[in-house]
Structure P
Amino acid sequence: MSKLRLRTKLCDMLGIEYPILSAGMGPTLMGEKTGAPVELVVAVSEAGGLGVLGGSGFTVDELREAIREIKAQTDKPFGVDLLLPKHVDFGGALGQEGPDEIPLNQVLELIPAPHKAWVQKIRKDMGLPEVDIMIRTNTTTMRPKESVQVCIEEKVPLFCAGLGNPGFMVKEAHANGMRVLGITGNAKNAKRMADSGVDLLVAQGHEGGGHTGRIGTMVLVPAAIDAANPVPVLAAGGIGDGRGLAAALTMGCVGAWVGTRFLATDEGGALEINKRKIVKSNDEGTRVSTAYTGKTLRASYNGYHDLWAGSGLEPLPFPTQIVISSALLAGFIESGQDDFVGGLAGQVSGIIQDVKPAAQVLVEMVAETVDILKHKLPQTVEM
């Protein structure tokens, strides 16, 4: 059987066989380091796509180690995704000169009194243990400048900014043979990033898991393509099989940025409870909330969404809100209250039926896309 062929200009830009990138997902629940670990990156890149490491949960040193581990396991192109927040502020407790770790309960003492009181009330009402965990202050999200420099020093083939505009690093990245990708949820930001010099843009629609905007993929993609022209655009949000990829290519995208489908794979870094929730989900099984990070974020629906919605509180700025969600989710996990636990996931969860190897996911997606574009579409549409 001959190997399937599915190429766009993205393949030539990045040196890959198929126009599929696995999203650089960070931690989705307490207990995870990343949703997109080394194993997933290598599996996707070896299968012909481009795997992207979710670097937001690593320390700066761990990030460098992970990059080198990927290089040791594959000679194929890969990427690294980092969050680039404008400000990092935990009330002065977690500054650049502070300790590398600080007890969670110590950080809770520093958040506003109403938020602290609410956490204590939920712990009491729900019988939650005060799990003794440490908040790491030396993660890449807390040290974005150092982390970007690691990627440049290691000459990562593709740098991806899951949050923030990476335009400031384009010149130095290009000097080191790298490409730079930005992610946007609206046309205005797409133009801003394109003007800053990025090589590629991901237009992520409201359907997508994790941090997400307000515009659906079908509306956002053509708007972003027009706004960013001539910068190539990939689609994200609601893409989990060949039907989604075929639609994205038909709309003018050069490829797809696929998250939730790769999260629910053997190599995906999600906890088993999150993988189970994705597979059992239906098309209404996710919610968008500020409960987790302070920014709008889509996750598998669970009781924590309702608790936060009923709190009457305004979310704390990113990443401070994570202190609240960490304190409570750790307690729910420890006490086995799974109905109040759910990791980041997109609406595409509703069409994901099983957990399987990442390479199989990619090959099946390519095969279905080719079948649609080469056979089904000509049979369906007369011109």
Structure Q
Amino acid sequence: MLEHAKQRTTALRDKMSELNITHAVFIEESSIAYLAGFWGYLGIEFGRPTMLVIHVDQDPVIITPLMESEMVAAMTWVKDLRTWEDFGPNSWGAALQNALASSKSVWIERNSIPAIVRNFFDDQMSDIVLHDISPILGELRMIKSDLEIDVMRNAGRIAGKMMEAAHNSLAAEVKEYESAIAVIEAGSRAAADFLTDAGWERFVSPMIHNLQILQSGKDASMVHRRASVKAYQKFDPVYFCFCNMAQFKQYKLGFDRMFHIEEVKDESAHVQQAAIDAQQAALATIKEGVTAEEVAAAANVVYAERGYATGYRTGRSIGTAYLEAPELKAGDKTILRAGMTFAVDGGISIDGVTAGRIGDSIVVTETGFEYLTEYPRQILLSKG
């Protein structure tokens, strides 16, 4: 993994040289993982930024809190680690100024740079002109390598075990949080089977956490609600979204399924089938050479035919981040190429009544696509 991260940094530096970019600063965790090969406690929520400074013609620099430096050094291929402390002159700001001493312009990820760092640039380094490197790195991240796709396949296998556990947990009077616990345990045990306690892998935790979405009954129409103490009742739709937890070695997937407790009412069945059919229409469109918006348009035809409107995008690119470029939505004219990876969804909400949801992750191939996630794509009833 580290050698591949190093190669990706070389590719970025080649692009920087081509565009006359001398310095870039990365703080987003997914970007640091992609280029430097490490992640974990980056601490920005505690005011402790970790930064990766890429020089076009010098070795890269990692700026990290002193307390994290031992682990960072063991996880990354980058050799120049500069530490900072919470108090005294050895601050992260001083380390950043030192790393950018000769810079007249710096390229940052404009939409994700933390306010604390952006404010420092504005207040303490106002003579430096800031530019956005996000589109440049985003283009490099669009096409996944064979290694990246293999990691994402393993993430899909883990996610499949999680969805199976979710399904097995369902029965009337079972509480939502019990399903969440079952999913977390199954995913953690499955991930552990893909790991060793040697080398870089010893820093990769198998622990699955943070079930982003689990909602049932009339709340199924809410797009983002977490597991509660609510008990399932007969006919309840139950929606699981693993978008914030289906991941392995920092590579993320999208994966969603809707279940119904014991039986399904006619309206819920109609809505769910429409969501499934819309997703399948989108997937049937995917191949090299089509545009991202054409995929979304195929799903929208199904929604319109069934009498539904949707404001959702049909999908998004995935990788070391949950949302990469391009997106499967109207107006995105990016041409699909083999090696791109997407989460592709079908989604309908009937507020306060029910919903239809399904989502899978795929990789684009020369002839179509390959599923990275597997679970039946049909109306699903609880087993209990």
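Assign the value 15.8, calculated as mean projected area of the Cα convex hull in nm², for residues 116-323 alone, to the correct structure from P, Q. Mind showing how you got there, number by number?
Details: P: 13.4; Q: 15.8.
It traces back to Q.
Starting from the value 3.3: which structure in P, Q was distance in nm of label points 7 Å out along Cα→Cβ at positions 148 and 356 calculated from?
Working: P: 4.0; Q: 3.3.
Only structure Q yields this read-out.
Here volume of the Cα convex hull per residue in Å³ has been calculated and equals 144, so which of P, Q was it run on?
Label of the originating structure: Q.
Consider the structures P, Q: one of them gives 4.7 for distance in nm of label points 7 Å out along Cα→Cβ at positions 140 and 236 as calculated from the coordinates. Say which. Show your work: numbers first, answer last.
Working: P: 1.3; Q: 4.7.
Working through the options, I get structure Q.
Where does the value 19 come from, among P, Q, when relative contact order in percent (Cα under 8 Å, 6 or more apart) is the thing being computed? Don't skip to the end; give the middle numbers.
Values: P: 19; Q: 14.
This figure was derived from P.
Computed from the coordinates by the stated procedures, all read-outs in this text should not be read as laboratory data. Predicted, not measured: the structure shown is a model, and the values here were computed from it. Cβ atoms are built from the backbone, for glycine too; each structure is taken alone.
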